[in-house]
1. Which one of 1, 2, 3 has Rg and Dmax of the Cα atoms in Å, as calculated from the coordinates, equal to 19.8, 61?
2. For which of 1, 2, 3 does relative contact order in percent (Cα under 8 Å, 6 or more apart), calculated from the coordinates, equal 13?
3. Have a look at 1, 2, 3 and say which one yields 11.2 for mean count of other Cβ atoms within 10 Å over residues 8-15, as calculated.
4. Quick one: FRET efficiency 1/(1 + (r/R0)^6) of positions 40 and 240 (r between Cβ atoms, R0 = 35 Å, to 0.05) came out at 0.75 when computed from one of 1, 2, 3, so which one is it?
5. Can you spot which of 1, 2, 3 the value 1.00 was calculated from, given it is FRET efficiency 1/(1 + (r/R0)^6) of positions 16 and 96 (r between Cβ atoms, R0 = 30 Å, to 0.05)?
Structure 1
Amino acid sequence: MLEALDYPFFQRALAAGLLASLACGVVGTFVVVRRLASLSGGIAHAAFAGVGLGYLLGFDPLLGAAGVALLAGLGLSALSRRVQAAPDTLMAALWSLGMALGILFVSLTPGYAPDLMSYLFGSILLVTPLHVGFLGVLDGVILLGTVVFFRELRAVTFDEEFSRLMGLPVDALSNGLLALVSLAVVVLIRVVGVILVLALLTIPALVARQWTDRLAPMMALATLMGAVCTVSGLFLSYGLSTTWGLNVPTGPLVVLLAALVFAVSTLARRVIEKR
């Protein structure tokens, strides 16, 4: 299967997968520790409205997803502080609204949207050099924001009330964290799609948290696991296609491999604790 590396489309897919692994490892750790999984799912589905808007107005749907995801994340943060409603209720509303708007925009688009399914379920093999560059820029922003504000984000993640007592700008840091989550969601959409983003954003970090409580090592371990699952899913999808003639999408394979690693890790952790 190593001959796959000779194909430019596979090289681009591999680069996109590694960039996505970095995003899911770094941001996914914050999501798991801060318990932002439901909110991340809401942002991911809201981003589909940006995909539909891109089709309707004729610009890159991934760019639309990025803009709407950022607006959704920051808007939800502001709304939760001003509206007397449970956060999970607001997330459910955002989830439904994003999908409804996305479907509406696509239906109003003249003609047929040929690769719409790739945004719903991922299509990493179809990424273009422009997409790889865009994902690289998003990863750079995520890394820069995490490194520059690592101490503050760590404090807010583990103990928001204490951080507020220490004089940290908790609301601004929370908004910044949601912005990082939104960017990570956009990076992962091209790999596993809107429907499966939440799995890749949380499973690697869940595995990492089983083996360390420190934030930086957790990020490194989650990134490594995401990279292993993404690369393995790519090669497995290519092998099934060329050897058995099975056209299996890469995104679901990546998520299934991550789930398998989580199951093995959980079992290994229980065995070690019993001993």
Structure 2
Amino acid sequence: MQNGEKIPLSKVKHSIVEAMIGNGILKKQILGRSKALVYLTDRNKLVAYLNNHLGIESLENYVEGLKREDLSRGEAIDISSNSKVKSIRTFKGFLVNCFQPVECKLIGTLLTIQPQEGTFTFIYDFENFFPSVDITIVGIENPSNFRHIQKQRKLFSDIRPLFVSRYPQNKDLVKWLQSIPNNYLHFGDFDFAGLNIYFNEYKKHLKGKATFFLPPNIEQLLSSKGNRDNYNKQSILFDKNEVKEENILKLLKLIEKYKKGLEQEIFAK
């Protein structure tokens, strides 16, 4: 409209547009019973209105700012006097934990992760977070298991693990896992729901880098500690015909054999 173009009112229906029409900044041209066009009468009036009423000094900067995914709240205030002009994520990242020191690089600086018992480490700038290549990233579904990793130490004695939590749920963790060369091991519930999470949230994005953890005594645990309700109430939400991992094929047979599912909290007691 700043270039003299007339736009159908139906394409710009908004309370702000109506307000500008009411204030004479925009004019409405009626075309028949159901069609109307809106156009700008004076560019200088528009600039003054946007500045005085909406805090927008430059419409061009405002539009470009809305397109940016990395727009900060400070920059939002700068372009519109309103930090909430666009939904901006200020809290990103994920939790990590370990039971032995893990060497990493964070923003180019060496970092040893070794949380005090009862605390976790939160990684915010995950785009610049790189564990040593010999570290296996172990994803844990349940917060209780993530909290009590010391009790599950024997399960992972053959690898150097860095544990990551599925909560808070967002896309940051998978995005990070895709960007690093480290292998991913999924430690979740041993039932259909746990397998659904693995396939639909991790395996489909990580492909061959991801494997499903299966403890050596899974049959004994499933038969004696398994829950029949988990089997009766859960459904498979992935294509069994595409499953190639031996651990999962074994687990599926055991679940069908005992008609039970096993929750991973059994290892955090």
Structure 3
Amino acid sequence: MSAPVYALVLAGGKSSRMHADKAALAYHGRSQLAEAIRLVAPLTARAFVSVRADQVDDPLRAGFAQIIDRRENVGPIAGIMAAQEEFPNVAWLVLACDLPFLDAATLEHLLRARDPARDATAYLSSHDGLPEPLCAIYEPGSREKLAAYLAAGRQCPRQFLGQGNVLLIAAPDARALDNINTRAEYDAAVNALKTSVGPVKQVRIQYYALLREEAGRSEEAVATRAATPRELFEELQARHPFSLPLAMLRVAVNDEFGDWSQHLADGDRVVFIPPVAGG
């Protein structure tokens, strides 16, 4: 049996080139740290934020489960190793917090491709063909190898993946892995995201069982810019006190069971289906 997957969002960097906390930047109406947690939490057993010791009480980070770096001045490898040392028997989906174009479909693709027999599963960069270490799954077997790599005076997780037993795959959307490090890159990303927002569409939603009770209605029509059922459900959670996590639900679109990442169109009928009770 393969190890469970936990998520680690790296938010311990000093953002020296941006001259602002990259985790606090808001591309999607919330901090980028909150956006990253929103993406990974439904896909993994647990989700944590990687922080430096002096960031523990930072208001942006204090509201999330944390793993504190145990080494200084070694870059993102400090967060990865701290997570592996705290939970050595799980795989870690490691994610940088400065990927504003990242979407759930890209993460789901990575998880489906995961090979637990390797040290890691990672995407290839579309820019240089090298491994992308900060949107990758590190298996428990990589822990001792990563420790030995650091003990040898090496700190670059990309080079570590390049020399290890790693499954490297192409990303379904190359831009999803573009990270933002400077103010100019930030401005360009904000403009690109504005132009990529989808049109408003009308969809009809039906609720059953517990969801119907919590929504206070059996159906409703909504105007939304949500591109997928996942985005639609997360949007509706802001209106209704849904207690069931998305992972416990199924979705049907136009009377057919669907995928949480499929495209929604104007006029679609969407049903969110909770578990069936009974014995």
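1. The read-out was computed on structure 3.
2. Comparing all candidates, it corresponds to 2.
3. Matching structure: 2.
4. Structure 1 accounts for this read-out.
5. Going through each structure in turn, the value belongs to 3.
Where a number appears in this text, it was derived from the coordinates with a stated rule and is not lab data. In this text, all values refer to a predicted model and were calculated from it rather than measured experimentally. Cβ atoms are built from the backbone, for glycine too; each structure is taken alone.
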